[in-house]
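Each structure below appears as structure tokens.
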Structure I
Amino acid sequence: MPLLNSLFSWIMKKRIHQIELFVKYPNEVQEEWLRKLIAAARYTEWGRKYDYASIKNYREFIERVPLQDYESLKPCINRIKQGEQNILWPTEIKWFAKSSGTTNDKSKFIPVSEEALEECHFKGGKDLLSIYCNNHPETKLFNGKILSLGGSHKINSFSNDSFYGDLSAILIQNLPFWIELFRTPGMAIALMDEWEEKIDRMARITMAEDVTNISGVPSWTLVLLRKILAISGKNNLLEVWPNLELFIHGAVNFTPYREQFQKLIPKNDMHYYETYNASEGFFGIQDQSASDEMLLMLDYGIFYEFIEADELTGSHPKTYSLNEVQLNKNYAMVISTNAGLWRYIIGDTVMFTSLKPHRIRITGRTANFINAFGEELVIDNAEKAIAEACRMTGSSVKDYTASPVYFSDSENGAHEWLIEFEKCPLDLEDFAASLDTALKQLNSDYEAKRYHDMALRKPVIRMLEQDTFYKWLKSKNKLGGQHKVPRLANHRNYADEILNFNFK
């Protein structure tokens with residue numbers, strides 16, 4: 001295995017030169033990909049509708065093709081699920097990534113083409129390893145096994161030739177055969193539907209392996225890791241896997257989970273790398289070990305546009321190409337992809353932290369915020385404020401959600417935070433005060449609304465019983481890596497449901 005480790009590390013590093021090229025020539029690479037995408041789709045039903053054959057440049061593209069969301073593309077996607085082809089993309093599409101993004105009952109089915117699998121999702125996974133090997137030439141990552149905590153997949157009832165599942169499950173199902181040499185557990189267990197049985201079986205099998213790398217959503221990975229410690233009787237993960245060196249995470253902000261992982265894996269040179277891999281595409285990779293910024297990956301068959309977040313609700317929001325974006329602005333991301341998503345607003349917001357190269361941070365969701373009183377509170381504010389409140393009070397948060405409390409006859413509005421603590425603060429009022437102070441420092445709109453309690457009074461903290469969120473998700477059949485607690489909501493649907501559930 002040491003020889004294999006050296007070989008794979010060398011192969012991975014070869015990709016670094018190509019990454020350096022798109023870093024040096026970002027606009028040229030993006031323009032080339034737009035031309036390729038338009039040319040590839042010119043004879044599809046969509047391409048004929050918008051006369052792709054005559055589109056010569058970006059300006060003509062955006063003037064002719066309207067912005068899309070899932071609802072506007074759903075009729076086309078439904079036809080593809082039923083077996084029709086050459087509608088949005090010229091090659092056969094038979095895989096669909098099931099995505100909800102929240103705990104809503106509605107699901108989105110995002111088309112995944114062969115090109116998207118090979119040139120985007122798989123390429124992103126390989127690039128993460130290339131970047132890691134380049135940053136850490138001493139790595140022994142390939143001497144052991146990769147533990148991937150994925151989802152499940154089912155055959156789509158619309159057609160015997162089309163399939164759907166969590167993106168992670170689709171990737172596992174389509175991985176090259178030789179990857180199985182490095183993965184644990186086997187595919188049969190990795191794709192199990194029944195989540196609690198799956199966690200138990202994964203724990204019992206993987207604890208006997210030499211795991212060097214874990215990949216998964218932080219919240220669900222913690223469930224697995226604690227299960228392993230409970231079964232093995234060990235004090236920490238290094239007693240189970242002494243060669244563990246890397247955790248690859250994504251989907252939710254890692255800051256609230258970092259302290260818990262550091263306790264489970266007490267190792268100074270343990271590395272944590274973030275990826276931005278959504279059902280719609282693989283967008284970003286943390287390319288610096290000391291920073292959680294992510295390099296925007298520009299040669300994955302995706303053309304990017306951006307809309308200033310506060311303009312998104314306008315009738316004709318202006319889009320900006322990569323060479324027009326500015327630092328420290330909140331942008332909604334728009335993509336055109338090699339799976340036939342055209343000018344698609346994915347629902348995420350990002351902020352550029354660097355333009356040379358183009359690095360981003362995820363700031364939230366276009367539909368995952370609180371703005372009931374003009375405070376414009378986004379996920380990025382919430383995550384940082386929670387982390388600061390934990391630091392100030394010596395506590396740690398396992399899960400949370402927040403919603404507005406509206407004005408009443410006797411009281412002004414507020415934000416109500418439902419929190420399940422890993423380590424409770426000694427004084428809940430101190431935690432609320434620290435959270436409030438941090439939010440004021442992070443968000444001037446929030447600070448203005450809090451002035452003398454005129455529009456917003458201080459946060460209301462509700463401490464939930466242990467495993468409330470887990471049981472709530474389970475009651476909605478939403479256990480698994482794809483499903484997560486909605487952090488912020490501009491309504492009380494989640495909060496009221498969880499509060500009622502907690503007091504049953």
Structure II
Amino acid sequence: MSLLHSAYLMISYSMLRDIDLYRNDPYPFQDAIFKHLLWKGSDTLFGHEHNFSQIKNLRDFRRNVPIRDYNALSPYIEKAHKGEDYVLYGERTNYFAKSSGTSGAKSKFIPVTGDNLHGCHFKGFMEMLATYINDHPDTQILDGKALTLGGTITGEKYGLRTIWSGDLSGILLKNSPDMVELSRMPERSVSLISDFHEKIAKVCETCSGADITNFSGVPSWNLMMLKAILDYTGKRNISEVWPNLELFMHGGTSFEAYRKQFHEFIPSGRMRYLENYNASEGYFAFQDDLHDPSMLLTADNGVFYEFATLQDERGHRDVCTLDEVSAGVPYSMIISTSAGLWRYEIGDVVKFTSVKPYKIVLMGRTALCINVFGEELMIANAEKALASACAKTGAEVSDFTVAPVFMSEGMAHGAHEWAVEFVREPSDLEAFADILDAELCEDNSDYEAKRTHTYTMDRLIINSVPKGTFFKWMESRGKLGGQNKVPRLSEKRDYLESVLKLAKA
């Protein structure tokens with residue numbers, strides 16, 4: 001048994017106990033977090049301006065603190081990012097996770113405090129590992145090496161201080177405990193290389209001969225890494241390179257579009273895939289049962305949760321606490337955190353599959369939705385329909401993006417246009433489009449109504465783009481690796497048209 005394995009077993013008992021407690025009754029945890037956050041925020045610029053000292057309960061909190069998105073909170077974040085102390089939270093903030101999201105080019109700088117780093121991000125990951133190890137006593141993941149590609153961070157001096165900004169994964173790597181670093185590959189200096197091609201080359205050189213038992217990250221970039229490892233080693237599959245590999249911990253995008261490719265690269269009966277919800281803003285949920293695709297919401301991680309229903313036709317929505325939500329209803333997630341994000345609307349839409357315990361699935365982002373014709377197509381609908389179409393035709397997809405075709409563009413009806421990069425193309429692209437359209441109708445009643453009842457929309461248009469197109473497109477935008485993701489849905493045509501233009505070049 002490795003030193004890390006022994007040390008981990010010593011601390012996992014209390015974690016598993018707390019998980020069982022909040023699985024059955026999360027409300028005491030949420031109440032304690034709410035009170036602690038108010039205390040930590042009371043002597044800050046934000047706390048003074050919003051009269052935190054006068055807040056006695058949730059009703060006061062909601063009355064004093066409006067729900068905000070990033071743009072509304074950014075004046076406070078900018079002050080903290082320039083080195084001003086105690087702006088949003090009662091401790092110095094030296095790290096900012098840089099994110100453009102998946103729907104815009106403007107960079108966002110999400111504060112990451114020490115409390116948030118250790119009590120949310122690291123704690124959530126450790127709780128996920130504790131659950132996995134407890135459920136799989138035969139696991140050997142801690143007896144070998146963990147592989148993480150990582151992102152990049154840069155420092156900027158403000159007086160005697162350095163403020164660090166970059167990918168969340170880079171921030172986590174820079175602050176990971178030395179004992180963890182002993183069991184992780186590649187070394188920090190390689191993981192933090194900014195050039196993605198150089199980083200992958202170094203990973204091949206330093207990791208292909210190691211005993212890798214697990215790896216983690218965004219599926220698309222890790223799939224590219226696996227392809228590079230096979231090219232470098234000349235092996236037929238990854239199981240020949242890393243025979244003890246057993247776990248891929250993924251997040252950031254839906255895994256379904258990549259599942260078949262991962263199975264082909266890793267044809268091992270012991271391989272497992274585990275989803276976790278670790279955003280720049282916090283670690284929110286993890287898959288605690290590999291037979292259940294939904295994720296357990298972490299209720300003890302320094303995050304106070306609220307959930308807003310989507311706007312109705314009058315623009316109204318209800319805001320609920322955890323004890324007020326219902327299963328099956330889409331909610332926009334609102335968080336108050338140990339990084340000083342107060343009633344921050346993160347932009348993600350979740351749906352509870354269970355309320356005892358509280359388990360969620362990600363539906364997509366509020367910005368990642370096409371509702372030009374009243375079809376309300378969300379990313380979860382698109383990815384599910386695409387996976388079903390691939391299963392029925394034997395096709396495989398690596399990436400895609402979708403945009404509307406407006407009626408004013410020479411069409412009597414509207415439509416959706418897809419740019420799809422196939423690993424394995426269907427034998428008949430138009431037949432594939434028919435199946436995909438039918439699957440969308442099956443999964444989304446609003447889409448079906450616009451397609452078959454009102455005839456507002458024609459059948460979707462599909463474009464097959466050459467292999468490597470999306471990689472080149474992301475590279476042209478300076479968004480290779482890290483937590484960067486291809487924007488799947490957009491109500492504007494900019495992304496789609498730039499991808500199609502590159503495909504024709």
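Bear in mind these aren't lab numbers, they're just calculated from the coordinates by the rules spelled out. Keep in mind that this is a model prediction, so the values were computed, not measured. Cβ atoms are built from the backbone, for glycine too; each structure is taken alone.
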Discussion item. When distance in nm of label points 7 Å out along Cα→Cβ at positions 182 and 294 is computed for each of I, II, which one produces 2.0?
Written reply: I
Discussion item. Quick check on the output: 4.0 is distance in nm of label points 7 Å out along Cα→Cβ at positions 254 and 406, derived from one of I, II. Which one produced it?
Written reply: I
Discussion item. Among I, II, considering only distance in nm of label points 7 Å out along Cα→Cβ at positions 222 and 446, which has the greatest calculated value?
Written reply: II
